[in-house]
Structure P
Amino acid sequence: MTKIVIVGAGVAGVNAATKLVDNGFKGKITIIDMGLDPYRRPAADVMRGFLGAGGWSDGKLTYHTSIGGQLSKYTGDEKAMELFDQVIANFKRFHPNPSEVQCSDPQEEPDFIKPHFGLRLFPVWHVGTDYLHEIGKNWYNYLVEKGVEFLWETKVTDIDFKNQTVHYPAVAEMDSRDLPGDLQWISNTTLKYDTLIFGVGKSGIDFGKQLAEKYDLPTEPKSVQIGVRFEAPQEHFQKLIDISYDFKLYQKFEEKGVSLRSFCTNNNAAYVAAEHTYGDVSYNGHAKKDEAYRNDMTNFGILMEIRNIDKPFDWSRKAVEKLQHEGVGLFYSPSHRVPSKTSEGNYVEAHVVDSIDVLYDAIGEYALHIEDFIMDLEKVFPTLGKDWGIYMPEVKYLSPEPLVNYDDLSLTRFPNVHFVGDALSARGITVSGAQGTYVAESILKKPVEFPDFHIHENF
């Protein structure tokens, strides 16, 4: 029996498994994840668990090939859009009320944005954080009913591409999540596979780097993606929100290898969420659909891409470490406002600082671009004034992109190993899910191929 192991229960891996079982795949599918299923996953664990970071976001499904990575580089634009349709269909399929998933499709760029910003317009389907939780439960139930095996609270420690094995420690008590020090490591477990789908998400980027170094995989280095999460009352941005819910403002400085963009805009019932990655805290934004949670706030990332940094992952880590205070990130507001309350009524944990100079201390002169971006916001939206605050940092760790075969996203040296999602530099729910679907389609089309050096064993 063909065995497929999916490392990571994020959007990419889950869509891959769904495509396989929908089409009658008869082999064994096992999904391994460090987090928990949607019934037990705590709100604080934003990065891990069923549907990954995408399942604990506000569920914006962008519908354009230029957003979220270079999927069309592998598939072409027409195929990419077909894959996007499948991903969006899955979110509607498991939604308790599919009619709530509506598309915003802005058409015309407003003149008042110019000359300070460019504006990217594209269709967006908005699910909402609250509905994502219910979608996750329905989706998970379906996969379990179809025979997909899940290994939760399981950290993969090594993958042997040559012998086609996944290694992870077994523990005596798997329900001691709140007390990790009580876990008793009793043995090392080995799981064999015929096909591996590697979709570890943002929290597994360092693991992907380790595997690339171990097997000397050719990779394309990626840029630094770092900035802040900006928050202000929604009224200041309403005329732009009426045109585009998830507006994308951008500025480019080609001579400096720097570009800035607003990222992941949240409105109406919007709140800032903390993400825990590699022992540090960064910030993201969520939004619910239910009007009962409405707080009339807007937040979005101001994300800066720096393309001329040597060892971007290490540089980003050092910068993030400087933007921490006793285990939390930082908050600054020129009006001395406090961090806003979340929709649950709790303050986002952040250490309040009295100057934006801390950003300069962390990222040097690059902070000037972020400060200028904010000053331009004040010009374009004159009512804004100093009525804003920023959470520091917002960071998107990008994995070095491995060289893969275009027809199935498999490693050139190991054709039964497929990289998807953040592990292949995808950014966002739609692209990640589309990559997983694309790999599943390739698996369904052809028999499993084994590397020449491997002697298949009976198991």
Structure Q
Amino acid sequence: MTKKTWSDRFEGTLHPAITLFNASIGFDIELIEYDLDGSIAHGKMLAKTGIISPGEAEQLVQGLEQIRQEYRAGNFNPGVDQEDVHFAVERRLTELVGDVGKKLHTARSRNDQVGTDIRLYLRAQIDDIRQRLRDFQAVLLQLAETNVETLIPGYTHLQRAQPVSLAHHLLAYFQMAQRDWQRLGEIRARTNVSPLGSGALAGTTFPIDRHYSAELLGFEGIYANSLDGVSDRDFAIEFLNAASLIMVHLSRLSEEMILWASQEFSFISLTDSCATGSSIMPQKKNPDVPELIRGKAGRVIGHLQGMLVLMKGLPLAYNKDLQEDKEALFDAVKTVQVSLEAMTILLDEGIVFRQERLAEAVAEDFSNATDVADYLAAKGVPFREAYNLVGKVVKTSLAAGKLLKDLTMEEWQALHPAFEEDIYQAITPQQVVAARNSYGGTGFDQVKMAIANAKAELGLS
């Protein structure tokens, strides 16, 4: 029989089905580069503290780097008999360098080893996702710059409310993404703490230097409590929460894209590079990208819920349940990455705003009614009185089949003597938008200022 990596406490072999059930090598091979990095740092620390000789450390490092090259070349493919990536690496290392390979695991457990690997992995992925968020923001900003004076209906309750600058609408998603970027930065700092040296749960009897291995790996600190270091995954839960919020924001934008591409809205056209057709209805262009992103949002949110449920009942310290953290984390990372990439491409080359239709949309309803009330209030009419009066105006206009812009001066003055010829200019869509010049509003001057601030955030100013 094949001897197991664990001790001679065991005499028999695992049932084949249990071997398969127990193994994580099928997915935790994703961690191999980080496992190698952690092992190299651990080996160097063992030499620095005199636990092994410098020559032995050099052999270990060379062997680990050879495994890295074998993996990158596609020549290192351990099977389920090796259980996990940690055992697989150690076994191959021993094959390469002999008995000195067995010294690598001195003063280390798989518990602090896997905790280190996951943190190194997630740190790198957070950096990647933050850059993808920047790319997404850059495209939003590009679209905003070219659409400052393009108007689009603004909605509440999915009912037309007030027209806004399209740039203002797009910059709302820029700000959401900015908070996502900031949030990930905060989580990165809490992820970038080393558990290496915590051992199985209680530390080690060997004179290790945890600060040195942490420094080699670029960690900003070390866990102060060994039990905490090996047993918690709060950093992963925080990441999944942040990932879920990213997907929520992308899903909201996706929903709007789906609506805007419909015949009923017709605010955008889909280009051939980001849409497919129907297998039976030749006239259709389907918004596949936003629909998939909207669907994938539920997937990431599900991973967050799963991780919370996984952790809620675990006593200290390490439990095998924690093996279940990896697939959820890996999938969430990849889902966020591809969704950000797809949405960035969609915005960059997959949609075209239909300017004529947008102009029609902002002029074909009563979304300027609030501005009529504001007009009267500026002339000294109490706002609530003005509000009620305009409500009656809208009711009368609907009955007559007219929009506010179609009312004659006589009709306006019959409603209230404060109305003058300037009412027509005050309720044009362009003026309605331009007038909302409070800080953070949709007024064109404010939007231009917001664009300048956004460019500064991206280091483009």
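Hey, helix-only ellipticity at 222 nm (-39500 (n - 2.57) for each DSSP H run of 4 or more, over all residues; to 500) derived from one of P, Q reads -7500; which structure?
P
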Query raised in the report: Thinking only about relative contact order in percent (Cα under 8 Å, 6 or more apart), which of P, Q has the largest value?
Result: P
Query raised in the report: Can you tell which of P, Q yields 17.4 when mean count of other Cβ atoms within 10 Å over residues 214-221 is derived from it?
Result: Q
Query - Structure responsible for 2.26, with Cα Rg over 2.2 N^0.38 Å, for residues 382-421 alone calculated and labels P, Q on offer - result: P
Report summary line: Value 0.05, calculated as FRET efficiency 1/(1 + (r/R0)^6) of positions 38 and 286 (r between Cβ atoms, R0 = 25 Å, to 0.05) from one of P, Q, is from structure Q
Requested in this report: Rank structures P, Q by FRET efficiency 1/(1 + (r/R0)^6) of positions 142 and 366 (r between Cβ atoms, R0 = 30 Å, to 0.05) and report only the one at the top, that is, the highest.
Outcome: Q
Query raised in the report: Thinking of P, Q, which structure, once FRET efficiency 1/(1 + (r/R0)^6) of positions 102 and 206 (r between Cβ atoms, R0 = 41 Å, to 0.05) is computed, gives back 1.00?
Result: Q
Query raised in the report: For Kirkwood radius over Cα pairs in Å, which of the structures P, Q scores highest?
Result: Q
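Taken together, the values in this text are just the output of simple stated rules run on the coordinates, not laboratory data. As the structure is a computational prediction, the values presented were derived from the model and not from experiment. Cβ atoms are built from the backbone, for glycine too; each structure is taken alone.
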